[in-house]
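Novice: Before anything else, here is the set of structures, which you'll find just below.
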Structure I
Amino acid sequence: MGAVPLHWPEEVRVLFKETALVRLLGLKIPVLFFLGPTVERLDDEGCAVAIPLGLRSRNHLGSMYFAALCAGADLAAGLNAARLIYFGGHRKVQLVFKDVQAEFLKRADGDVRFEMRQGREVAEAVRETEATGERVLVPLEVLATVPSKYAGEPVARFRMGLSLKRK
């Protein structure tokens, strides 16, 4: 057996603390635990999550199963709001998805990366919801890519309505 490297290669960027929290969230949402997503980016600008293509996520044609793709989009779209609600002092805000539209453009025949780049809009909506008590709907776009095969070209596009309301 070879030596274990002391650092991750440049191309692998995993946020371990955030990934552990997502896996713990899997206790309430078991499909997240089952699929084993990793958080690659979670900041004020947005979120990126990866789901590996494997026995748990692959369909009978060898590409990622429809439900696994939707779970990845759900996580990428909701993680910024969840972070603000649970760790940013906005505990009175609840989130749910009101609607979703999906376009499947290519076979997702590799590990899939889901990215949402509207983190600032989400943060503003969370603050507005808590301040006014009114429901706020934020339309979000999540792009799914298979970087190992298609670089940045999307394999799927999701449009999701993030609905925030005060408890």
Structure II
Amino acid sequence: MQRNERGREPLFLLIMIEKIKILEIVSNALEGSDKFLVNLKITPDNRIYVDIDGDNGVTIDDCIELSRAIESQLDRDEEDFALDVSSAGADSPLKLTRQYVKNIGRDVEAVTFDGEKLEGELTAADDESINLHIAGSKKKAPEDINLKRKDLKSVRVALKF
């Protein structure tokens, strides 16, 4: 490993090692539950952002419990850090197959990389694609479409008020 002039590893290597450590802590803490990691981000100034989701939702207590589990495994004397554990918000894009499957039966808004916006009921999902049932209108018949996930810029649960 190449060291810098102060004999320390480059910062990006320290962050990667730290990220692996955090991933391990989160994985162990969530093991056996219906909760799962959606996103983990560590900034160069040691701000740790953890987003989780759950097959049956996420409560504030779930976030607090995970935050405590992470903090108990880190030494603030060694590394100064800020920690933010939160649930993947209602307006956050779906990222993982598990999130898609959890939301089958709900209306979603899909945006393709071509800029096309589609809204419909999510009827099926797997690692490769999703199926949407798009309701008909006076001018257009209802349709069921299959979209490749690699062609989708974002998919979000449609919030109705």
Structure III
Amino acid sequence: MNRYTVAVLVRNQFGVLNRVTSMFRRRQFNISALTVSETETSEYSRITVVFSGEEGAKQQLINQLYKLPDVCSIKEFNADNSINCELLLIKMENSTDSRDEIRSAADAFGAVIVDYSKDSITLRLTDDSRKIDDFINLMRDYTILEICRTGSVSLEKGSTTIRQTINF
């Protein structure tokens, strides 16, 4: 099974997110990450979906998404044509036994301490999904208290934008 990242530009209307995600469900795609936000104008929202599936089924899904009335444009991203990142907040137990090692790992990965207390250290890391996964796996050697991570956000490299290919 292949992993895909697709951005869907939609009119910012009530119920659009449900209609788009229902299309994935009906086609039996497993969504592994979902990010939604308004764009540079409140008229449109951008839905970025990371999912797994087969190439032929993915193309059918995209064709079906275009038939939804509020879908304006769809862009598929890959490592060659896009910039992708994700945000991780991870709260670690702050013990004298592991504090220095956690801080060293945070420095090595470029994570920033955003909250520090006697009992916990909260770190923020922004990077691609693989690096975030690697950081979490390293932190599993210590006591993780809580994890929160966003879905992937993606933009096409260069000056091309998703709005330049609006298909009304």
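Rule-based calculations on the coordinates, nothing more; no lab input. From a predicted model like this one, the values you see are computed outputs, not experimental measurements. Cβ atoms are built from the backbone, for glycine too; each structure is taken alone.
Novice: For structures I, II, III, calculate FRET efficiency 1/(1 + (r/R0)^6) of positions 66 and 90 (r between Cβ atoms, R0 = 35 Å, to 0.05) and state which one comes out highest.
Specialist: Largest value of FRET efficiency 1/(1 + (r/R0)^6) of positions 66 and 90 (r between Cβ atoms, R0 = 35 Å, to 0.05): II.
Novice: Of structures I, II, III, which gives 56, 38, 28 when Cα extents along the principal axes in Å is computed from the coordinates?
Specialist: I
Novice: Comparing I, II, III, where is mean count of other Cβ atoms within 10 Å over residues 34-41 highest?
Specialist: Comparing I, II, III, the top value of mean count of other Cβ atoms within 10 Å over residues 34-41 belongs to I.
Novice: Starting from the value 16: which structure in I, II, III was relative contact order in percent (Cα under 8 Å, 6 or more apart) calculated from?
Specialist: Source structure: II.
Novice: Comparing distance in nm of label points 7 Å out along Cα→Cβ at positions 18 and 106 across structures I, II, III, which is largest?
Specialist: If we compare distance in nm of label points 7 Å out along Cα→Cβ at positions 18 and 106 over I, II, III, the biggest value is for III.
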